[in-house]
Structure P
Amino acid sequence: MNSGPEILKRSIHCPRCDSLHPHWNRAVPPALTVSPGDHFELVSPDASNGLLGRHSTAADISKIDFRKLDPLCGPIYVEGAEPGDTLKLEIVDLELGSWGWSGLLPDFGLLSDEFPEPFFRGFDLSGGSAEIFGETFALKPMLGVLGVAPEQDGDFPSIAPTIAGGNIDVRYITRGATLYLPVFNKGALISGGDGHALQGEGEISGTAIEAAMSATIKVDLIKGRRIPAPFADISIKPYQETEFRDFLGIGPDLFTAARDATRFAVDELARSLKVEPFEAYAVLGMIGELRIHEIVDKPNWVVGCMIPRRLFGKR
C-alpha cells in the first residue's frame, strides 16, 4: 500500500479547495467562499482515499474501509445562494492523476453476491488510454461525485446519490458538461470528488478506473428557480463506441432484469475471451453499457447489457 493519497495540485488563477470531509453534512464549515461567475477547483484523491496504491493487491481491497471511500472536497459556499435557487456548475477542465485502479470490492456491485472474491488491477494513465483484454480504450475523465449539502441535519454517506446530487456517477459529467443542482441551504455548500478515468454506463461492477482528479468548475446561480432534482447539459460525442453486442434481461422486476442481462453478458464475454467470469465481470464498470430498452409493456421490462463488439473478436 502507498503511504498516502495521491492528490493533484496545480496553480491556477481562481479560488481553490484542499479540504476533504467524509460525509454530506450541512453543518460542515465552508472551506472556500465564491461568487456567481467565479471559477474554483476541487482537488481530490481517488475513491479509495489513498488506501490503495500502485503496489496494492486484491488482499488490500478485501480489507478496505467503506467509511473512508469517496472523500468529499469542499464545501464551497456560494454567495447569494438560498433554498429555492438553482446552481449551474460548468465543468471547465478535468485533470487526471497518472495512475488509477479498478477492482471488485466486498458486497459492492450489481452481482456482488455472485462474485464475492476481491479483485484489483492498476492502470498507468499517462498515455491517455487503457488496455482491456487486448483492446485499447481512450480515457474519458469524468467526475463521479458533485452535489450540495442536503436539507436535513446529520451525516449522510458520501457514496449515496440523492436529489442533492452527490455520487450520481453520470459518465457524461465531463469537460464541457453543465450540472444543475437544487439549493437546500444558504450558500449551497458544494462538494465533489470521485474522479474516474473511464466508466461504463451504470458502473456495473462497482468501480470504474478510479483516479485522483483536479476539477476546475465555473459556478453560476439562477435565483428563484426551484428544481426537484439535478439535471445536466451533456454531450455524448466523446463516446464514439458504436458497435455493441447487446445481452437482454427480461422480466417483471427492473432490478432483476438488469442482473439477468449482466450475468448473460459476463458468461458470454468470459466464454468468448476464455477468461474467468470474475475477470469479465470486473471490466463491466469500465466499458459495459447498462440500458433500459423498454419499460411500458407490462408485465415484463427489457434491460440490455451492451458490451463493445470488438471484445468478441467479430465471433
Structure Q
Amino acid sequence: MQTKTLGHSNIQVAPLVFGGNVFGWTVDAEKSFSLLDAFADRGFNCIDTADTYSRWVPGNKGGESEAILGQWFKRSGKRDQIVLATKVGVDMGDGKKGLGRRYILEEAEASLRRLQTDHIDLYQTHKDDETVPLEERFEAYRQLIQQGKVRIIGASKYNGARLTEAIETAQQHGLPVYQTLQPEYNLHARQAYETDLAPVAEKFGLSVIPFFSLASGFLTGKYKSKAESIGTSRERMLAKYFDERGERILKALDEVSQQLNARPASIALAWLLAQPTVTAPIASATSMDQIESLFAAVDLKLDQAALDKLNQASTY
C-alpha cells in the first residue's frame, strides 16, 4: 500500500484515516476494538479523534473516544503501528475551551492520559480562537514538541485568510507551523474547500485529510431519501444534504457504483483520493461490512468518465 508524507515531516500515512468520532457513540468499546484491529491488521495506520468526542451523547463528558483508543493501545500493543491524531480547542464544558497557552498544555496532558500514550503524532487545532493571539497557541505547541509530547501540528475549521495568517505568523516568529489541514470536503461539500482552502494547502504544502468524507453517511447510499433518515442517529446531520443537488449526486453515485460493481461509499472515497490536494480522507465505520467498503476505496481507480459524471453532478 502506497503511503504519503504528512506535511514536511517524516511521518508516513496510509491513504485512509479511521475517524474515531464513533467510539463511545455509535459503537461501544468492544466493537471499537474489533474495528480498530481490522483496520490496523490491513496495514492502515492513522486514526483521528478529538478531546471533545463524544460529548454530544447524553451522559458523556467528552474524552470517551480517546479513552477507548487508550484501552485498545494497552490491550493490543499496537500503539507503535499507529499515527495518532487528536485535537484541542472545542468546548469541553465548565469553561474548558479555546487556544490559550495554559489550556492547550493542560488539555494535551489530559488527552495523553486518556490515550495511555506518551506522545501525540498529530495535534490539531480543532477550531480557530480569535480571542487568543496566534503566537500564544504556537508557543504552546512549541513547548509540547520540545518535550516530545507532540510530533507535528495541524489545523481544522479555518478559512483560507485566517489559515494563511496563522501559518505566516508562526513562520515569522520561528515557531512550529501547521503541516496538515482537516477541512470538510466531500462530493456534496466542495465549494468552500476548493475555492478558499485548497490554494492555501497548495501554497504551504499542507497534507489534507478531509473530515465528513462520506457526508455523515449521506454518500454511502444507505439513505435514498430524507424520509429514510428520520429517526436515525444521523437524522439532523443528514437533513441538509437532501436537496436537488444532493439527489443528483446520489443518482450519479448509483450509476458509477453499478458500472464499477462497487459500493457508493467506496466510490465517494475514491473520488476524494483522486483529488490532487487530498492526502487521506477520514471515514468512520460501525461494522465490519462498512469497514470493508472503506478498504475497497483505496484500490478503486475511477476512470475519467466516472470522474466527469461525479464532478458534473456535484458542480456548484
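Of the structures labelled P, Q, one was used to calculate volume of the Cα convex hull per residue in Å³, for residues 28-171 alone, giving 116. Name it.
That value comes from structure Q.
Taking 173 as the value of volume of the Cα convex hull per residue in Å³, for residues 196-275 alone derived from one of the structures shown (P, Q), identify that structure.
Label of the source structure: P.
In terms of relative contact order in percent (Cα under 8 Å, 6 or more apart), which of structures P, Q is highest?
Top value of relative contact order in percent (Cα under 8 Å, 6 or more apart), among P, Q, belongs to structure P.
Of the structures P, Q, report the one carrying the highest value of distance in nm of label points 7 Å out along Cα→Cβ at positions 92 and 108.
Sorting by distance in nm of label points 7 Å out along Cα→Cβ at positions 92 and 108 in descending order puts P first.
Here helix-only ellipticity at 222 nm (-39500 (n - 2.57) for each DSSP H run of 4 or more, over all residues; to 500) has been calculated and equals -12500, so which of P, Q was it run on?
Q
The numbers here are math on the coordinates, done by the rules we state, and not lab data. If you're wondering where the values come from, they're calculated on a predicted model, not measured in any experiment. Cβ atoms are built from the backbone, for glycine too; each structure is taken alone.
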